[in-house]
Structure P
Amino acid sequence: MNSLEKNPWRPQDEGDHHPVMKEWWTIENTFKTDDKRKWNLMSSFAHEMETPSCFFQYVLFDITSKKCVLHSDINTSFDKLTYKKNRIDLKFRDSSLKGLYPEYQIHIEDKEQEFTADIEFKAQSLPHWITQDITGGYLPIGLNYYRYGFLPNCNSTGTLTINNKQYKTKGKGYLEHAWGNWSYQNPFQKIADLKKTISVYSRLGKWWLSHHKVHVPKSISFSTDNNAFGYDWIWGVFDNDWSMFFGNSMFWVSNGPSFGALYITADGKKYWEFCNLKFQYNKLNYIKKYDIYYPTDMEITGILEDKKINLRFWTTVEPYVYTSPYEKDRFYKAFVLIEEPGKMKGTFSDSEKTIELTGDCKLVPLRQPSFLGHNSISFNFLKPPKGFGVDIDFCSHFINRKISSKIYFAPRPHFKFNIEKIPKNK
């Protein structure tokens, strides 16, 4: 458990870091209105120096109606977003995000769609850096790195106005801030900070290995959908006011060990940082245009000293899929971000107790599909004393084939191999 019990964010951390290559601030707000409906509002303010440009987005879900009701995704010239140093003070057209820990003010206004939201966040937890005790919030991507911090539990109150009808809101909020000199389209283009990037990779690798024993798992799967430049992201607040955040850099694994971390805080001050994690997908959606799958239902299990966590997350609405095709022909075809409000449930246990956990959550998978399309391979191992062998299943949309094999040496030798063409309508 992290023993830090003071705010690790300085004012200069919260404010803008221009001229870095990429920076964003994102809020999540799950709330109820006074007519008893449940909603989720996400908004993001960002700028980047590759083009250069700025980006503003909001997505509003009516969870009760199980659908996305409003959204706006605007990519425009860099100077349309204003910002300041040493505090969050962002403005894009009529929308803004302002504040400094522990209080923030969100104003989202879209005159064309007759939508306005005014939300106050008051923090109920300390902010936290990703891998705070290992890298101080720095994460590698390609040959570069970035810094990522999050605030997982805020009380939120405000008003929501749609089509000239106003509602009072009350719920829970989340804030994150990330910045660095990297590119999703060209993650290997800059080498100026390579020495620090190698150091971050090294520290994370040693930390991960210290939490994982070398062994043959029961099963493990890999997929081109889960390449190293995408992620699985989950935030949630439980009904008992515990809060959580999960970020997973997948490195092509689609079922098996996680290369990310799960953060749980019970009191808002101390964080349990689970590194020894396994994940599996229970249900996937398919995007035909890009030939990729993304999860809509998944489970995570983790161990930290005497603590064990088992959580399931699933979407309760029709997801909103944001896509940004890359203009030039490259190995990766697009940036695909999926917004999925949902529910979570599970258990937390230690040497003294077991606690049932339920709550609201938000799943956000990021995928970068390649021209290879969907390709996957899974291994299921038969281990002593039951026997010794492996089942292998390979599926490739690129070559339009499915291949399955069984290789068993015990309790009796058995070998099987099958190859078939994938029907186009499948």
Structure Q
Amino acid sequence: MEMAESTVWAIMTGGLLSLVLLTAAETLVTRSMGALRSLLVVATISSVSVLLSGLPEALFPALPRRLGTELGAALSPLASALGLRFLGIWTGGAREDRIIHGITAWGSLAMLISALVLVVLATLVAPAAFARVLMLIAALNWLTVVLTLVVSVRATVLGDPLARWMVLACVLLAGMVTGLNLRALKVEGVGLGAWIVTAACTVVFVLIVMALIIVRNRANRRLARLARLETGVDPATGLPMGSKLLSEVDHVFWRTGRLRGKCVVVCAYLRNLYALGDALGRAGENQILAATAARIRRAVGFRCVVGLYHPRCFVIVFSVDRKRVVDDSITHRIRALVTTPMAVQGSHDRRQQFVPEVEVSLLTVQPDHVDPQAVINEVEHMAMDQSQSQAQPLSQRQSLSGDDADTVW
């Protein structure tokens, strides 16, 4: 092997090793079965690629040739089996499409049987017949490419948004398999440019596969987390709502009453939450609610109860001592942070500017013998009254103020 070719395969090996280490780090961080499957696939494909490139033979000339052939006969179909099986899991398995599940399951089983047969052949045949074993390995690799492409195209047609990237990865896989098998068979007339393209296809293919697996695993973990979501917690903001919110407020009232303190109940009423409903729908509302909840928490800190009474009404409950004077600085700080404009993203990366319109009301109560729901209703009505007065035209507000004046006869 020439120095230039050895350099190409060494660079490819370094890139693959880096991707394996990144996948291992992801596995250690998440400690999930999906990340472990990703590590197995990436490590096996990388090992087979390095083995077929001939770099181990160039670095360690004393290694028996039969050992390299046996490893190739075992690892190459094994990588195909793992890849097909995990591709079936990645696309959703039998619950999504039985045809995809059948192709990946039976294809994986066939590759496992082929691995056993090839290992036996590589052990029994004479060194002069190693080329035939390598040709069988190449044929199985190409069969894997075809099966992977069929599964990826079908998943794309069925609407999987990530499967189109897997189709692109299959194109790179075809280039990778072609180049590495030509190198393993030692076909004459193939130049350095072909090896550079092969190495690039290999590294980019493994990178795309690793990224797609990580993205799908994170989406699955998010769905699992939402499925385990505690009853009484809003999924968009993570804030307590309903009976859970009332229970937490009642606990704050009870604790503050025992300490002979007082409670400050604040309502932040987001009156234009549904302004972008026609353009962005429910996804836009969830983004607005999540951003508003984060801003409110940033404004009030973590030593108070923050909840969502209903989608437009955020409730904040402070516990203070009797000597402390509560002013309007709390409401000003909440209003200043919440009303900052935000960019809301819809489908097809469509973004719209949204300026929250918030009315903030405050009510100080003695927590002994008060009903939490009645207090929340009262402070909510105060914020809603402010919102309605702000929404009315100026002339109408002036006429109302005139009607409220005393009449002189």
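Remarks
- Distance in nm of label points 7 Å out along Cα→Cβ at positions 211 and 267 from the coordinates reads 2.2; which among P, Q: P
- For 10.0 (mean projected area of the Cα convex hull in nm², for residues 283-386 alone, calculated) the corresponding structure among P, Q: P
- If you line up P, Q by distance in nm of label points 7 Å out along Cα→Cβ at positions 131 and 219, the top spot, with the largest value, goes to Q.
- Test item: log10 I(q)/I(0) by the Debye sum over Cα atoms at q = 0.07, 0.08, 0.11, 0.12 Å⁻¹ calculated as -0.35, -0.46, -0.89, -1.06, pick one of P, Q: P
- For -23000 (helix-only ellipticity at 222 nm (-39500 (n - 2.57) for each DSSP H run of 4 or more, over all residues; to 500), calculated) the corresponding structure among P, Q: Q
Readers should treat all values here as calculations from the given coordinates under stated rules, not as data from a laboratory. All values derive from a computational prediction rather than experimental measurement. Cβ atoms are built from the backbone, for glycine too; each structure is taken alone.
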